[in-house]
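A short reminder: the numbers here are calculations on the coordinates, not readings from a lab. Quick caveat, the model's predicted, so the values are computed rather than measured. Cβ atoms are built from the backbone, for glycine too; each structure is taken alone.
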Structure 1
Amino acid sequence: MIIDVHGHYTTAPRQLSAWRQRQIASAGTPFTEDLVITDDEIRETIIEGQLKLQNERGTDVALFSPTAGGMAHHYGDEETSKQWTRTVNDLIYRVTQLFPENFIGVCQIPQSPGVSPANCIPELERCVNEMGFVACNLNPDPTDGYWTGPPMTDKWWFPLYEKMEELEVPAMIHVSMSCNPNFHGTGAHYLNGDQTVFMQLIQYDNIFKEFPGLRFVIPHGGGAVPYHWGRYRGICEQLNNDEDLIDRLMGNIWFDTCVYHHAGVKFLVEVVGAQNVIFASEMIGAVRSRNPRDDNNYYDDTKRYVDAIKDLSDADRQTIFEGNARKVYPRLDRELKKRGK
């Protein structure tokens, strides 16, 4: 199978963004308006969007979540975030029910600056236990660009990690929009978030000793991590009594293939190894245009880049396209087996 672990509902009907703007404008007063989107409107956006490209590119199933840039956890208060999160998660659930063979849910969680991640647990449980979602997106910076919270190795996060481990759900580490004008959202803030969290996992106490079943997917190829692999490996040894980076982290960390050129994906696989690379495209996402230097193919058609790695063994190719997804997302694996796949 070709399993894409990184998909967002970026094509959602425009009523969603309009509803969100009205919710934000309510400025702390009760906002009771229902979101009204019909099944036919959902079908149209999916059939002419993600599903069309899935069929063209040969993807069998995608893990599907609310738009990462739309999480925007800095808006409003905790109740604002809870209402918004529940609304977009319900919309994702509707997509998975309308297209059960093509999309499996991944949830947003209702984070807010300064609010304990433990408060996100009820929504995580609802999405996993009631709607069959198999993972969550976890924002390491709910301030959306200013990083005022504790690092992800801090005990502040531990109640959420404990629940994730209990539920067997991994997290994709994914920042949201950037409020800081120094950092472009997708071009800088996203990639900064990827390597920042990786460095936190090197720099501070090893949370994977406390939570050995905790699994993180770091998107966008890990940002600069593969390119500076020697630097990170050396720093790890310096800070942790010669402990090797692979021994410390790589049993719990995977990097996705949302790297939008062949040389980058090939380099990621060569440096990190197929056992820690997981297929993803984030299609109709950060880069929606075509590459005129590559026969005008879409930048985000990442399957082509993996297919073009000539010296990749069949076993490693299967590991990247399917095996790692089944390993990292056990609830996904069980659901696919239930379907005879």
Structure 2
Amino acid sequence: MGKKTVLELFSQKEILNYLKERKYPAMMGEELFPEVKKQSLEFDMLTNESRTPVIASVHGFDTESEIGQREAQKKTIELALVKRKMQLKEKEIIALESPRNDAEREYLMKSVYNDIDNLVESIRARAEKMRMDVISSGKIILNENGLTASIDYGVPDEHKATINWSDSTKADPIGDIMAWVNTMDEKPTRAITSNSILAKILANDNVKSALFGKTSTRIATTGELNTYLESLGLPKIYTYDRKYRKLEANGTYTKYRYFPEGKFVMLPSETLGQTIYGPTAEEIRLQRDPSVDTKSVGKIFACIYEEGTDPVSTWEKAVATVLPAFNCADDVFQADVTIK
């Protein structure tokens, strides 16, 4: 068993190969906003571009054509820098560099790769939070680590509503959904909400009456509800209740939802935009190393590096620049729903 340093055990090439082969659990936002890697920190975002056609005028023969104009406004958006790191303690460094046998080294190395997985997952969680913020509110508000920024993707005001579905005898969710759909130029095919709101819809008296008749006390299943909604040309309902944990300043963890519990959002059938990843300073610096193929760098960059000699300090880090592009801002409907 040859003796190797931590940086030799976890060379940049080895980490890149590990991430290239590693498959992480899929998230809903990745389907709605497919991920792409670009080589710039900025991207142009088109906003306020309606898909409703502008009618052309009738002309007499031999007259000049009416001159059209482009409605879309272009905004240049800078990608957000997201990063997190964990420290390898001195005892861990000693154990890795002086293991008692190969099995112990393999076990310790697996623990380090688990750390790298956790760091990469933390970046993926931040990207998912951004995507769900865009879907649920049309905005991303950043206020952390000294950075304050707000990005408004321009969802039309007429595509937003506030509704109270708490009274199961008076509320009319299907009627409300139908009215919202009728305000839209592009008909939505799916809706995202929470299990809490879906349960309230299924138990609603007017919904039960519509599905089974006025005297029925039966609670509908999600499948029955969606079949009925489809028959009316209304979007099918899906739920998203996944959570992430945030490390608070006092060292404790708090759970939060990616998608707010009190939201009901209707979406078109196509993808909503893209999750755009850009370059990081770390991978640009890596271009100086001829032994590493920088083309193998994925959307999220991870590395292990040494810093400081007293105490001896080695760090594991994951970093990315990322932001969603929301091309379908005109074609969503966002409702704030009260159910209590």
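Taking relative contact order in percent (Cα under 8 Å, 6 or more apart) as the criterion, the top structure among 1, 2 is 2, with the largest value. If helix-only ellipticity at 222 nm (-39500 (n - 2.57) for each DSSP H run of 4 or more, over all residues; to 500) computes to -11000, which of 1, 2 did it come from? Answer by label: 1.
In this comparison of 1, 2, the computed figure 0.95 for FRET efficiency 1/(1 + (r/R0)^6) of positions 195 and 283 (r between Cβ atoms, R0 = 41 Å, to 0.05) is attributed to 1. The greatest value of distance in nm of label points 7 Å out along Cα→Cβ at positions 99 and 187 among structures 1, 2 is that of 2. Here distance in nm of label points 7 Å out along Cα→Cβ at positions 43 and 155 was calculated and came to 5.4; which of the structures 1, 2 was it taken from? It must be structure 1, since only it matches. From 1, 2, which structure was Rg and Dmax of the Cα atoms in Å = 25.6, 92 calculated on? Computing Rg and Dmax of the Cα atoms in Å on every structure in 1, 2 gives 25.6, 92 only for 2.
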